[in-house]
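A.B. asks: Pasting the structures in now, so scroll down.
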Structure I
């Protein structure tokens, strides 16, 4: 708990002191150090100031200052004369020895280190996070994979590291949402230590962020990651000298293998424990920005140092530099100060002097000074780039083909077609095994249990519903294998590059393509990833068109319907057509939205194209299996519950006539009556009430559509006597026959005449599933990112209307040719 939370007469043992630079140092110098007991003598009614007793003397702190000191309360301990006792390397002053319980609690609390991972995109932060914590977060080789803070933990030499993986950012400016997010996290949730992950193969650019972190006066350790690439290239760098010049430890690391991680953790512990005396080379440095800028910084700092509340959260030097960079967020902070006018005047005078002396504005002068410092430090550290193996040589050769003006688009489409073909062909065999297992389980239950509702629920509800979806697990794994590989190797960044011109014609830019591609996996994280788009206009439009991307939840429905109505050789083309229609609709809608509901200017497209780094099979396998586990969890959760509910609605009420057939009984059930009520709404698409109920159930989660159809069509005894139908794999025959029989009955035609109409109906059903209401989680994500139900409800409404119009048009036009 915080020292500020202790009441009068209570005491506690100090665990750690937060805060920044000079302020934190002053608090520690006053005696508030780890292991010391502090007692609250007087807590004023307004809580400011509060009188404490520590180390035999009395001192007062403001409530906001005490809020930065973490303590372990010891209400049961006595408080009298203080003596020194060493405890686990901590100096603890207490007349009465601490209890064993208190000692253990203090050790655990004191040995917990909050660590924030900060660095440029593609530098390897998430790889460290995964390696150290065992978490399985996505590691994509393109900007914007980490769009929110990810939390994990690791243990090393008796310490627990609470890790937070922050979004990748090139600087701490106020240009993009991720930059503002990282700044906010570092200020409001001040970590004990920051790990600045640096791509050692791009030192000069990566060290710019390091200089800004130095300005913030944070306790920091730098990881020179991907050090193996620099060695392969023949680079030379005296990292010890570089550490001295920057005043922070720099540890060579390779997170894919774990090289240097132990040493990195030891440096974090040393920095956390405040062992600066044992590390004379690591001290806080002030990067010199030139005479005029430094004069302006000093003048601004004189005012800022008078603001105690401000100093607790920010380094005054950092604020002064940011103000000279015309940072909008810092200007807002300064505008609330009583002497804001004088501070801004000092800033303007300094900027004018810099302009007069250098010819550049103050923002450019700050950047030039930082890069000048970096250049000088690298020169003094004898940094040189080798030519033994150019990291980008292979990349340039591959890019010459994959991003070719004429070959880029065909290759992209070919890769998609290959992905879908493999999904069907390779997934066929394990799918047969799973289906055989589901059938065996159903037969076992049928033979074992007596007739009754329980037996029917297990066979028709659980096995029929969940089994109808779980058989698609192999296809889901194969699909994610391809997507994971393309993400991790760096191809997705090239896809954004290829699509930039098209994105501009849509009113967006290439960076919007990344969330759209991520939407093929799941719309929810894709919507969250739009935070990496600087332009609010582009961000909003991207969110609105994301539901057009076929997420993996739709894949089981696609496979079920295409497998039932299309021959094996056509299934991949049908699947590809759905994805392409989704993309085309996204293009059209984006153009429409940018001209109507989201007008405005866009921001330039700036995105890094990292070198190709081909992932290990272990990493790809882990990512693929993580998605598989999520799929299985849905089977045991929402899909299972939904299947039982659908079964119950189709089973009850129990009819008086025990000889009533399954189909007639289903017609008289609750779900049958509800389905017939809404059936007229979908007459234009040719859907029967069972397909309608599948769509209605899919509002919660798209996988429920497949499970609902599995329940409704497995509980039906209406089969045609026509045996002409022949489908490879036969497993889809029940669904095909029942839908076709329903079409024949509705239109008063033969089963054979109904087959082409049923196939058209099935394709229109796929179009409706592609376009209509995104799942509830997606709607909630849109609301969360836009901060308004207006846009969330708009997305829900327009997608459903679009699905109805498109599917009805295709069905009605298609009927003219049948």
Structure II
């Protein structure tokens, strides 16, 4: 029996080893013009050196596919609505959503329009050739074997579909406008007073908005990527300082884009070198241009602009002519087409997709009974209304060593909205809010569902890029971008100003000259002023602390001393976040219902909403609608929530508050697409890991507001610090590991260090002659 077990274990080990990336030796790669060297460092990061750009991108595609083929396949299928074909009917709602958003149709059209002689198109084709050579000849990943996935080459339309998914994942309107419209139409303006951007909404409501179904649609949008185990892009920090503020006397750049955690992580790190071109970049699956990058001359990071580039529009239908909607005073027929969604283990599902004058009709994302045909809801989306030459923009940004070149590259990004924070060794720093901004009619508030039969749903054109928020070499020598609202008013779903304000105050200290270690400490700061402000307001609303039992008085005193820190050994944040959730649930869930309340908790505005609610004892939210005989007060709700929070924490962690440590309550698990079901979670997932940080702190490890314990869902997808005065101190990090191949040395070799906030040295250009690579792979024609 022991021999049988040993034999099975050996066979499994051999099976896994056969599927790991090859990082040494010599391989043939058709299409190369000359030999390409791929040197791997100790973390499995490839540094590709080629004699020309075509060879460079072909080799990048090959090594990227070696490490991340399954990730590429899953992202393609998610964006193009093809997951149910391999994961079964539970992914059918996700496929319906993305088919309805017409991402695949947009990508197919844009692929046909690519200029075959443009350098970005040539780079894409060479990259895909390299990817497809591995797809054709390489060993199948373990996940392909488990799911029975076929080999299928990738095309330009797949790359553009992934770009469309990235644009979707940045957009908050589809996930936010339904609940804001529900508050306005069902509860009234008084309830909107806690939502600052919506304090003065338009009085007129769009006709017959089916709010429960729209809420279901919004929930589907939130759950789609989670169901597939693929990350959404959430927030970010980035800042640049001039040489006047650095110890080296040269500009510095720091950035940590906040993205949903997953295995593998979103970025693939690689160094590129060809004559006249050197870059150390971070690449998304199937996209050959670095979305983050730097070299010895320049670099940039990204944050999410958070501009509102989606509008939900209620169309008025004709009672006499089915399939027609009111537009500019006339009845206009929508276009229809049929698609079939393949579903594993059952017959394919037919889907009718409709497109009206304002965009695709999102009714088709839900079963027929969810949104009545008499109330079609259209989605206007910048992505679908513009050429959006994203690949060309980033191809140019990868080479933009001057302000003029970087500005020109940024101007070509239409969707998603991105803040590009850029610096160069020559002394320049800048940022551009890169997006194509629509001109809406005066007085229109796009945070609500609009009436398609009226001019409020129209777009009057586009603002010129020069009107976008931007700064170039500001006099203060400091640029900070942390998803805050820009100074110029642009409709959007912005983060509270806490992070931006805190970082700006720290970086502007006239007595400090910054180095890489100092900027890395700022990235790991986890003090949150708004949290301590909310806690103070809750203590005031609670009433006389002497009326509490002695043990609860000690807990309240702990909160009184709390400055908003979220360290792994702190108890105060655990108590605060549970108490705050109980307050919000008691005050707001009865008005909104479970689905609407869940959506509100997921909005970017929720912390600001919470603070305004707690500070307003006269808010109508305090009266519970499910107790008509009693007019509840703020004090009564806060006291009830205090008792409920304590009871929950004692049930969950024990009676001793010393055990309510933040690190115990707040953990990070990197989830693989197949790790959402037992027992595969124990095989493919990485974690749980105790982590500091929290929501809206610089060291952001965000979580869904709810009852403890909290699973960290998003945070820094990398932490980079570059000092152009001392490139030896360039720092980076990766949340899990470079490789997506289970069983590989680099599958999760950086996870523990990342959770503890430790970085590593990161390359900036040609491989140093004094540093031998750990492995070298030679690719030959």
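A.B. asks: Suppose you compute distance in nm of label points 7 Å out along Cα→Cβ at positions 37 and 469 for every structure in I, II: which one lands on 4.5? Can you show the working numbers first?
C.D. replies: Numbers: I: 5.8; II: 4.5.
Derived from the structure labelled II.
A.B. asks: 9 is what came out when relative contact order in percent (Cα under 8 Å, 6 or more apart) was calculated for one structure; which of I, II is it?
C.D. replies: Working through the options, I get structure I.
A.B. asks: Hey, another quick one. Could you tell me which structure in I, II was used to calculate P(r) over Cα pairs in 20 Å bins from 0, in percent as 16, 49, 31, 4, 0?
C.D. replies: The structure behind it is II.
A.B. asks: Quick one: FRET efficiency 1/(1 + (r/R0)^6) of positions 309 and 757 (r between Cβ atoms, R0 = 30 Å, to 0.05) came out at 0.35 when computed from one of I, II, so which one is it?
C.D. replies: Attributed to the structure labelled II.
A.B. asks: Figure out for me which of the structures I, II the number -17000 belongs to, where helix-only ellipticity at 222 nm (-39500 (n - 2.57) for each DSSP H run of 4 or more, over all residues; to 500) was derived from the coordinates.
C.D. replies: Comparing all candidates, it corresponds to I.
Every number here is computed from the coordinates shown, using simple stated rules; none is lab data. Note that the structure is a prediction, hence the values are computed from the model and not measured. Cβ atoms are built from the backbone, for glycine too; each structure is taken alone.
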